[in-house]
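Pasting the structures here.
Please treat every number below as a calculation from the coordinates, not as lab data. Bear in mind the structure is a predicted one, so any value in this text is a computation, not a measurement. Cβ atoms are built from the backbone, for glycine too; each structure is taken alone.
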Structure P
Amino acid sequence: MHERPRVALDELHIRDVGVIADVTVELDGGLNVLTGETGAGKTMVVAALELLLGARADADQVRAGADRALVEGRLSPPPEAAEGWVDPEETELVVSREIGGARSRARLGGRLAPASALAEVLGEVVEVHGQSDAQRLSAPGVQRELLDRSGGAPLAEAKADYGEAYRRWRAADAELRELAEGERDRAREIDRLRFELDEIDAVAPEPGEEEALEAELRRLEHAETLAEAARGAAAALTDDGGGRDALGAAVATLRATAGVDADLDALAERLDGLAAEVQDVGFELASYAEGVEHDPARLEALRERRAALAGLSRKYGPDAAAVAAYAEEARTRLGALEGGDARSAVLAEEVEALLGARDDAAETLRAARVEAGARLADAVGGHLADLAMADAAMTVEVAPAEPAVHGADRVTFLLAANAGSPALSLAKAASGGERSRVALAVRLALADADATPVLVFDEVDAGVGGATALAVGEKLARLARGRQVLCVTHLAQLAAHADCHLVVDKRAVEDRTEATVRRVEEGERVTELSRMLSGDPDSAAAGTHAAELLASARATLAAPS
């Protein structure tokens with residue numbers, strides 16, 4: 001019995017994807033293999049699974065004649081990243097992807113979700129290796145990523161430290177370059193700000209002074225009119241026979257009846273107060289008339305200031321307060337610009353220090369990569385020996401390179417495919433079949449390093465056959481101990497090692513081609529292996545060989561690792 005994987009894909013339901021009409025695939029823990037004739041639709045199963053992982057949806061994937069395609073998956077237990085999408089007491093997670101029409105729809109735990117959420121939730125627990133991996137393995141960037149992945153937590157920490165050091169150096173260096181490249185613009189801006197501040201300071205506007213200025217201007221512009229009006233009003237109140245005398249006569253008339261009627265006494269008192277108030281107002285009016293200023297020079301000065309304030313307002317703000325605020329901002333900006341030389345000097349020292357920190361972090365990362373590279377090369381070499389490449393030797397070369405966001409290293413996988421052969425890049429050192437085996441060996445080494453719970457291999461055994469195929473089958477079966485592996489294969493030697501063998505059949509239904517998936521056991525399994533070995537499911541010789549393959553695989557896997 002296989003140990004239960006931490007997370008497993010228990011069921012996959014596919015409807016109207018490619019040639020698949022409606023299929024439900026139930027998977028076991030351990031090694032699941034998917035076989036069938038060429039063109040039967042095996043790869044469609046992997047393509048459907050990739051849709052659940054958030055891959056780009058294409059309307060061409062919808063089966064001809066159908067409006068929509070649907071893929072559903074059931075995983076248990078729910079991945080840790082599914083927190084927030086399922087209730088804590090749930091023991092499984094159901095995910096789905098529907099494509100067709102104007103847009104695709106994704107669901108997590110029955111709730112609508114963006115396709116990116118599928119990638120986030122399932123991406124760390126399900127990993128798909130396709131047929132193009134052998135070609136991709138030749139790319140330097142891919143080799144660097146694989147090496148970093150193999151290094152585990154220590155290398156990841158060194159890489160994160162380098163990334164932070166590189167980011168800080170890059171930001172400071174960019175600021176220093178901006179200061180240097182913007183020197184001419186900075187000088188022009190300094191001159192402009194100085195001119196503007198000189199213009200504002202020459203006027204020195206006071207916030208809110210406009211009201212007082214306008215009031216004084218009105219008094220000076222109407223000085224004669226104001227004085228004449230005040231004198232006339234004073235005369236009307238205080239000259240003989242004026243308002244003061246009339247009120248005095250009224251007060252004297254009422255004194256004769258004082259004390260007879262309280263109401264009349266109250267009116268008399270009010271008249272007495274008015275008489276006194278009129279006399280005071282008259283005196284103040286006369287004083288105001290004498291004090292009105294006739295100053296043409298002051299008037300002209302005020303008019304000039306009003307014009308100066310208006311000129312500033314047209315350029316820097318609607319009123320004196322806004323102009324003063326602009327001047328404060330300009331002063332701050334000018335101070336920063338004038339301090340640019342000092343900032344450049346300080347920043348240059350900072351950049352130098354950060355450059356040193358970046359280079360130190362790069363050296364630490366390089367050392368971690370060299371150490372991880374040696375381990376990865378040893379692990380891959382061991383797998384290659386089991387894959388009929390016993391004389392092959394892989395080397396991971398880590399050489400200094402121009403610093404970039406990922407480090408200051410150029411990572412190259414070198415292979416000496418045969419004893420005495422020079423170590424060359426994979427593209428030059430290996431044939432197509434050898435590259436497939438190297439790619440598989442690298443995947444196996446990485447799987448040992450990070451223990452992804454669900455691994456999917458889509459015909460990664462291309463170019464492999466014979467005894468090597470048996471070794472591949474045994475390796476994948478042992479890899480599936482403690483995790484779930486799904487492998488699309490054309491090799492009977494590999495399929496014989498499966499815990500669950502699924503066969504894709506293609507048939508014509510009402511002038512249309514449909515693919516079905518069925519699980520085979522015992523006799524049916526021998527028949528399928530016979531077809532894979534000879535092309536004839538009824539071949540007696542192939543059937544005998546198939547039965548021997550099954551027995552041999554079971555015996556091998558029953559032995560201790």
Structure Q
Amino acid sequence: MPAPLPSPEKVMPAAPAPARRGWRSRLTLLPLLTLGIGIILGTNPFRPRTENPDATARGYLRYKEILTYIDRDYVDSVDADGLTNYAIAQLLGKLDPHSVYIPAKDREQVDAFLQSSFDGVGLDFNFFRDTATVVTTLPGGPAEAAGLLPGDQLLRVDEQAVAGAHLSTAQLTQLLRGTRGSNVSLTLARPLQPELLTVHLNRGRLTNASVEPGALLEDGKTGYIKVNRFAATTYEEFKAQLADLQRQGLKRLVLDLRGNPGGYLDRATRLADEFIAGSRKLVYTVGKEEQYATQTYARVAGDWEQGPLVVLVDENSASAAEVLAGALQDHDRALLVGRRTFGKGLVQQPITLQDGGELRLTVARYYTPVGRCIQKPYGSDRDAYNRELAERAQRGELGSADSVRFATEQRFRTDHGRVVYGGGGIMPDVFVARDTLLHAAYYSQLQHAGAIRAYALTFYQQHQAELKALRFAQYQAVFRVTDTELDGLARTAALAGLRPDPAAMRRCAPILRNCLKACIARIAYGPEASRAVLRDNDLEFQQALHVVQDSTAQLALLGGK
């Protein structure tokens with residue numbers, strides 16, 4: 001299922017696939033995040049000391065001496081900072097794939113991922129033919145207050161031209177973001193209005209939620225909550241969404257961890273504590289230093305310790321998301337539905353450096369309650385590590401559970417005696433093959449070009465009156481994307497240089513119909529409407545819904561207890 005659209009001003013994970021424009025338009029993150037943000041120890045103090053001080057001192061002096069000679073005597077001018085950053089990258093590359101150095105200039109962008117808010121103007125835009133067009137504005141944000149509308153085209157931000165400037169989504173996002181209260185002027189072209197508009201905004205503080213609003217489904221009993229990452233306020237956000245669903249009559253819950261790349265370890269364990277009763281172990285870590293050897297147990301009476309629970313996971317669920325999924329599976333508290341998770345069992349400690357940069361150093365491995373370390377194998381070749389997900393697809397694992405490979409010696413048993421494995425992610429209890437249409441070349445090209453959202457905007461502008469006359473429930477029930485709309489999409493794509501491909505259009509028609517309907521719903525009714533449309537054709541979600549509603553299947557899969 002295509003991911004719901006966040007505002008590009010929000011720093012979102014690109015996990016673990018490259019970010020791109022279009023339906024999944026989001027702020028491109030640094031390469032270090034493409035493997036999952038990781039498990040972050042946010043509060044442990046770092047006390048620098050060394051196991052081998054003589055060797056460390058000799059290495060430091062040798063590097064300093066060589067860099068000094070290069071800077072002074074090398075035949076050409078050199079960038080000493082650039083050489084140092086390269087050397088650091090090579091150094092860390094000899095350790096593990098998740099120990100990284102974050103330069104000072106990039107820290108704000110990276111740190112924002114784990115924060116609950118950000119400063120900006122509050123709009124979601126789509127790039128099409130090198131022009132950014134407003135799709136929606138965030139409720140209560142400066143852009144909404146200034147009257148920006150869907151279809152407005154951004155021409156300049158302050159004095160900088162942005163239309164036809166070949167900017168990336170990330171570059172435009174950075175122009176729109178800035179210190180709270182700071183002024184920014186936007187020059188806009190509005191459809192059917194001959195004169196350009198210039199609006200002056202004061203950037204404001206905007207919510208950067210890590211938990212999507214919960215939804216009670218049509219049966220009035222089944223709730224759905226998606227956790228996108230484990231950020232500073234994830235626990236509080238989840239508690240609020242769960243309480244709201246309980247007030248509406250919640251009887252069973254689907255928790256969605258797909259695409260969740262991790263975050264703070266303690267937020268993941270606090271969430272696990274909401275589901276797991278008593279004082280059972282949730283996770284433990286083992287490191288060289290005693291301070292990184294920890295054991296975490298359930299300790300509070302959670303708000304959903306007994307109700308039926310199904311958890312959605314996929315190959316992009318990593319790190320802290322795997323901590324939560326592993327604890328629930330080991331204690332037979334939930335059934336996992338989807339595909340094998342990413343396989344990241346390493347814990348990073350953030351260490352602030354004197355230059356303002358940050359070292360995120362792997363200091364421990366974590367283990368699920370029954371003793372699984374789910375870290376997949378790695379060596380010094382980070383490119384090979386990065387290719388592992390693609391290799392899963394090549395050998396058919398994303399389409400068939402029979403293709404999944406586990407180290408048979410890393411065999412464990414859950415509380416009820418079910419066999420589970422370590423050493424390469426967490427295998428769900430119910431496998432669901434990946435929808436191949438989501439990765440069809442033609443569909444990806446339409447996304448990348450921004451053609452789908454561009455056509456949705458055009459359709460919305462042509463049918464505003466009809467859409468406003470419908471409540472979302474009516475739209476959901478009666479609106480259908482016809483061949484006429486698909487033909488219009490093909491013509492829009494042709495404007496961006498995509499050659500018509502009727503055969504590919506026919507193959508991708510089911511997902512394109514759903515995607516277009518969701519895009520139009522987002523513009524007309526908001527992001528929750530878009531997400532509701534997407535769920536209707538989400539194979540993994542529909543399977544989770546079937547499992548959580550089938551108490552007999554749950555008992556059988558959980559060992560009959």
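Have a look at P, Q and say which one yields 0.00 for FRET efficiency 1/(1 + (r/R0)^6) of positions 312 and 440 (r between Cβ atoms, R0 = 41 Å, to 0.05), as calculated. Attributed to the structure labelled P. Given -19000 as the derived value for helix-only ellipticity at 222 nm (-39500 (n - 2.57) for each DSSP H run of 4 or more, over all residues; to 500), which of the supplied structures P, Q does it correspond to? For helix-only ellipticity at 222 nm (-39500 (n - 2.57) for each DSSP H run of 4 or more, over all residues; to 500), the value -19000 is produced by structure P.
If you line up P, Q by mean count of other Cβ atoms within 10 Å over residues 144-151, the top spot, with the largest value, goes to P. When relative contact order in percent (Cα under 8 Å, 6 or more apart) is calculated for each of the structures P, Q, the largest result comes from P. In terms of Rg/Rh (Cα atoms, Kirkwood Rh), for residues 280-399 alone, the structure with the greatest value among P, Q is P.
Comparing FRET efficiency 1/(1 + (r/R0)^6) of positions 96 and 472 (r between Cβ atoms, R0 = 35 Å, to 0.05) across structures P, Q, which is largest? Walk me through the numbers on the way to the answer.
Numbers: P: 0.60; Q: 0.15.
With respect to FRET efficiency 1/(1 + (r/R0)^6) of positions 96 and 472 (r between Cβ atoms, R0 = 35 Å, to 0.05), the highest-scoring structure among P, Q is P.
One of P, Q was used to calculate log10 I(q)/I(0) by the Debye sum over Cα atoms at q = 0.07, 0.10, 0.12 Å⁻¹, giving -0.64, -0.97, -1.18; which? Label of the originating structure: P.
Quick check: 4.3 is what I get for distance in nm of label points 7 Å out along Cα→Cβ at positions 360 and 424, calculated from one of P, Q. Which structure matches?
Working: P: 4.3; Q: 2.6.
It must be structure P, since only it matches.
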